[in-house]
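Below, each structure is written out as structure tokens.
Please treat every number below as a calculation from the coordinates, not as lab data. Please read all numbers here as calculations on a predicted model, not as lab measurements. Cβ atoms are built from the backbone, for glycine too; each structure is taken alone.
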Structure P
């Protein structure tokens with residue numbers, strides 16, 4: 001990473017942090033109620049920072065899970081490098097910050113009446129609504145792959161029972177077996193995630209099942225940090241990992257979960273001992289029920305504030321949004337949550353909404369001392385999000401061992417820092 005890149009990125013992060021600095025909201029905002037649906041990287045951030053900026057405002061966070069398990073670092077759990085508990089976060093810190101936390105599912109939204117209807121039968125009125133619903137799978141978009149199939153060939157693309165199932169299958173797989181992963185076309189949650197997962201599974205195999213193989217069947221010809229990943233695979237795992245791109249017949253079109261078999265576009269069949277199918281995705285279901293999705297299944301937003309383009313007084317954060325060139329990542333959702341909190345506080349106070357700055361850094365671990373990263377800084381321009389020229393970049397190819405080790409350490413420090421920033425630990 002060049003000095004210029006670090007300088008620009010540091011400046012943007014400082015700008016994002018400035019957005020989070022508490023401001024005084026005028027008294028008339030004191031009776032306002034902001035409801036936030038989804039307690040992940042975007043929603044929990046928005047709740048914490050809105051309460052800090054506007055202490056008089058009632059902030060209610062709706063989240064079914066009492067413990068939130070993060071997709072970031074779940075691949076390390078598969079590798080045996082993290083315990084399951086280490087990636088779980090409670091909401092006690094948000095409660096201490098003054099946020100009301102309700103553990104229920106938001107089933108629907110009455111945007112005309114400004115009410116969120118919960119699985120408990122309760123209805124919560126709101127002045128402003130923030131949706132951070134994550135992703136849902138497009139069941140059936142990939143022939144043969146539905147919710148029942150996911151119990152045999154897990155996607156593990158939401159951290160939770162599916163992750164535990166995939167780990168159990170990997171532990172039970174015989175040495176010399178084949179782990180097959182089907183990777184979707186863009187857009188999907190965490191673009192580098194499948195390739196980090198491959199490395200983490202390879203790390204586990206190298207320690208415990210060294211005769212095993214990993215086959216990556218990809219619906220794309222290119223992916224995030226591609227050169228760095230492929231270089232790392234060779235350096236750490238030799239020929240254990242094989243990546244097949246779309247144009248070389250990597251696109252899976254059909255899944256037979258009972259027989260752990262997939263078929264590609266050219267009719268080639270591959271048999272797995274453990275089959276990990278990552279299907280096409282869309283915004284979490286509550287986004288569609290709130291009327292904020294478009295025909296793509298994702299949510300168009302106003303880039304200055306992440307307000308919905310389609311429904312007034314609704315903001316949408318994180319993986320559910322159409323925010324390219326920003327990736328669908330936890331770091332991106334965190335910065336979006338801070339910008340949305342600032343915008344809502346300003347609107348409730350009758351003040352102009354400032355244009356936010358956004359940043360993202362994504363660390364990927366390939367081995368215990370082998371990390372790589374990609375970073376970017378973003379701003380709105382002419383109603384669109386753009387990447388600030390010269391602001392981003394990726395780790396250099398052919399870096400020495402000390403550089404790769406430092407990036408691995410930076411990734412661990414990032415996870416600890418962002419977890420503390422959001423959930424308080």
Structure Q
């Protein structure tokens with residue numbers, strides 16, 4: 001399918017390229033032209049689809065660089081609790097009852113929410129991957145699985161098999177990265193085995209890390225090292241990767257993170273709700289450590305809303321650093337788009353550029369919270385909300401537009417199935 005989006009304001013997220021007026025051409029799932037209308041190539045055979053943007057903004061979709069999609073069934077079930085109690089007493093027991101069918105419908109529910117928030121790809125750390133993969137592919141949504149092996153589930157043999165299963169087709173919407181749940185839930189033997197797999201495939205490794213003070217203190221008590229230093233000593237970061245949360249860091253941790261080329265994925269709403277703390281995002285950026293943004297799962301957040309996350313990232317850093325200039329809006333947009341894509345291994349989805357995937361969103365500028373149009377980028381971060389997402393396109397296909405979903409299942413069916421799962425498991 002050949003698609004043309006015209007009469008648009010465009011933010012490519014390429015370096016030093018401000019918002020401009022022009023059009024975007026798409027062939028199948030790939031962008032073939034981004035530029036002004038005067039220089040646009042002519043499509044001799046006509047267009048299969050044309051969209052008049054009516055002066056609204058087209059930009060890369062947001063990348064949710066850390067989430068647990070199927071945890072939608074736990075939304076507003078286990079709130080106002082400490083992380084360890086929440087995880088061990090409420091979350092793990094409930095998750096043990098999940099079936100493949102539950103995962104399928106609960107993931108679809110999450111996809112609907114991602115689409116309304118302008119999210120075009122996720123880094124999903126969850127179990128029952130075959131069911132989750134079917135859900136996102138049936139929807140036409142892009143997903144990178146992050147392995148979550150730990151002492152309670154998964155084997156190294158399964159990890160290696162999944163690495164091949166989900167990475168063998170470069171045109172597939174689903175891919176896979178090595179990872180594990182956390183240092184405190186995973187034996188040294190398993191971590192060393194994962195490090196060996198990382199070496200075998202020169203593959204990065206991702207993990208929940210230094211989310212709470214208790215986690216860091218207990219690791220130091222067991223090993224004499226911080227979680228970052230201990231995991232690095234086992235060879236887990238020789239090929240890069242990333243840390244989810246990264247709230248409580250030793251001074252030496254920053255050196256390791258920078259040396260290993262790790263990404264840090266900050267999850268401000270979840271960290272606030274669980275009282276885990278505020279990640280030192282500005283410090284990371286000052287050191288040249290790339291930061292991406294994640295919502296975390298809908299059990300701890302509880303919503304999958306990148307607009308809220310973006311505002312919290314910058315707002316919390318301004319307070320933490322006592323500096324209103326800390327982490328400006330354009331840096332936040334880069335974290336939510338470019339850095340997110342690169343952190344999860346999607347370099348083909350970072351910017352709106354020729355040859356990149358057509359994963360894009362249209363922001364409705366004709367809303368009161370976007371006017372006047374003095375600085376569109378700042379409007380998105382400081383006053384934007386999900387109400388401004390007019391269209392979400394993934395791989396050249398429109399999955400959401402003007403409040404309507406274009407999926408293989410109706411919203412009513414997805415809601416019914418999700419509620420059936422929640423009632424069966426949680427009573």
Next item on the list: Work out the source of 1.8 here, i.e. which of P, Q gives that when distance in nm of label points 7 Å out along Cα→Cβ at positions 257 and 281 is computed.
Entry: P
Note to self: Of the structures labelled P, Q, one was used to calculate mean count of other Cβ atoms within 10 Å over residues 41-48, giving 30.2. Name it.
What the structure shows: P
Checklist line | Origin of the value 3.3, where distance in nm of label points 7 Å out along Cα→Cβ at positions 345 and 393 was derived from one of P, Q | finding: P
Margin query: Out of P, Q, which has the highest value for mean count of other Cβ atoms within 10 Å over residues 145-152?
Written below: Q
Margin query: Quick check for you: by FRET efficiency 1/(1 + (r/R0)^6) of positions 65 and 273 (r between Cβ atoms, R0 = 35 Å, to 0.05), which of P, Q is greatest?
Written below: Q
Notebook entry, point to check: Between structures P, Q, where is distance in nm of label points 7 Å out along Cα→Cβ at positions 241 and 409 highest?
Noted result: Q
